[in-house]
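These notes open a run of structures that come right after.
Readers should treat all values here as calculations from the given coordinates under stated rules, not as data from a laboratory. On a predicted model such as this, the values are computed, not experimentally measured, just so you know. Cβ atoms are built from the backbone, for glycine too; each structure is taken alone.
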Structure 1
């Protein structure tokens, strides 16, 4: 009945490649779809290079499958929200045309909650503040409204992921600056607060969720550590690991973004029995080792 056990749309990027490897080792039958391989593919994972926005692109890679992960719509320069939503609608249309039910995992962001001075749980009301998180929330709504009820939908609201030279977030910037011995700038006084989650914990949490046999048609799950740190605290922790100062500048320019992001991970811990394995200091140490090898 199924050509693949798992199809990963956007399966060659930072998170997708790590998840593809873990799924291949557990179940096999993994197809990673992307514009390019972005490096060496995990062993045993099949790869299909496709520009999904082209005519027939979506139809060429979606087959009857047990599980499909949608890792598309990641932040990039000149992000086009309308274009990304149109692509997602095409994916839903093809999925709805399949004769078999599929578990659909949509990779969203915990930033959809906006500023959260108290840890945001899954039943909190999203209040996205920038174009990217607004897109993620609109994408969630599109899936909940348009995806056929024969499918199961899991909306995964991810914390800030780090742990690889592929990563483009703040920790990636920090690692590259330290490696090149070039100073960098902390906007907003370095007081922006995020829940940082190491890539191995992200993958471990997703596997725990995918193994759960909960039959609910739609569920939202926060994938987070439950502990937030300011940019200043991340830099200070990195300095402890290096036992040497890091050169950086601080300014008071506050970008249009979430200032405080605190995320509740009770459902992940209690329902899906996943406990975080890598606190910030250990995750930074492992990430630094990867940058040195890279």
Structure 2
């Protein structure tokens, strides 16, 4: 394993240490030297999983698969069995982010206010520019001056072009101008910010649909990625947000932020199982490099790794 990958696993393990302590350590303690999975033990296991935000449906599935394997693999450590079960669930919903399929590649980013949407866009743009890609940002949230200002600050700091209009402008008009600018400049990637109002608002849904139509009319297949940013600390509310956005707009992936700030990292397992929407990006800190591609194997390795001081 490369040094960079080892360092990332250590950082991820540190970010997931609260989940490790609340979920993995707890389950290992429950299963330690307990040859039979009694109804009482099953109930304790399920409660532990639910408290870690795996959700009732996903917790039930994990318990069912754990019981099946536990009976047939008595010589295998309990945490190894649990690790295999969780990895299996995550892999079924796995699809990596691929920004090289189209030129320009158009990504539409959704999310309610406060989840870290603008920061996620900036981190993504920074990573792409570091890879030598030419990036344009589009300020599609024309309802909040602060949203445009924040995006402009980020654009200036990472040296990318921001296409913006005045407050109150038609977001679809901004998208149109941004797409035209991307074509003129030979841009590799276009990232479109959108308004962060509640996903239940009918006018927002109509607005997002209109923006998608403009993208698709100007560039075949666009948006090529419709990414929802979720805050891991909001737990099962994040699942509901994803479900409603997916039903109304259609999602191709999820970026999960603030994994380092919660003991309920089981939300990522719940998303994979209940929604079958790929988690494509995860954030474990405020740094510009703290947004990475989600990898089920690395995630599970980090989740089950003992977090130590100095990570």
Quiz item: Can you say which of 1, 2 returns 29 when relative contact order in percent (Cα under 8 Å, 6 or more apart) is computed?
Solution: 2
Quiz prompt | Structure with the greatest value (metric FRET efficiency 1/(1 + (r/R0)^6) of positions 45 and 237 (r between Cβ atoms, R0 = 25 Å, to 0.05), set 1, 2) | solution = 2
Quiz item: A value of 14.9 was derived for mean projected area of the Cα convex hull in nm²; which structure in 1, 2 was it taken from?
Solution: 1
Self-check item: Parent structure of the calculated result 15.9, given that mean count of other Cβ atoms within 10 Å over residues 213-220 is the read-out and 1, 2 the choices
Solution: 2
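Upon calculation of helix-only ellipticity at 222 nm (-39500 (n - 2.57) for each DSSP H run of 4 or more, over all residues; to 500) from the atomic coordinates, which of the structures 1, 2 produces -16000? Before the final figure, lay out the partial values.
Numbers: 1: -11000; 2: -16000.
It traces back to 2.
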Quiz prompt | Winner on distance in nm of label points 7 Å out along Cα→Cβ at positions 157 and 253 once structures 1, 2 are ranked, highest first | solution = 1
Practice problem: For the read-out distance in nm of label points 7 Å out along Cα→Cβ at positions 149 and 285, a value of 5.2 was computed from one structure; give its label from 1, 2. | Solution: 1
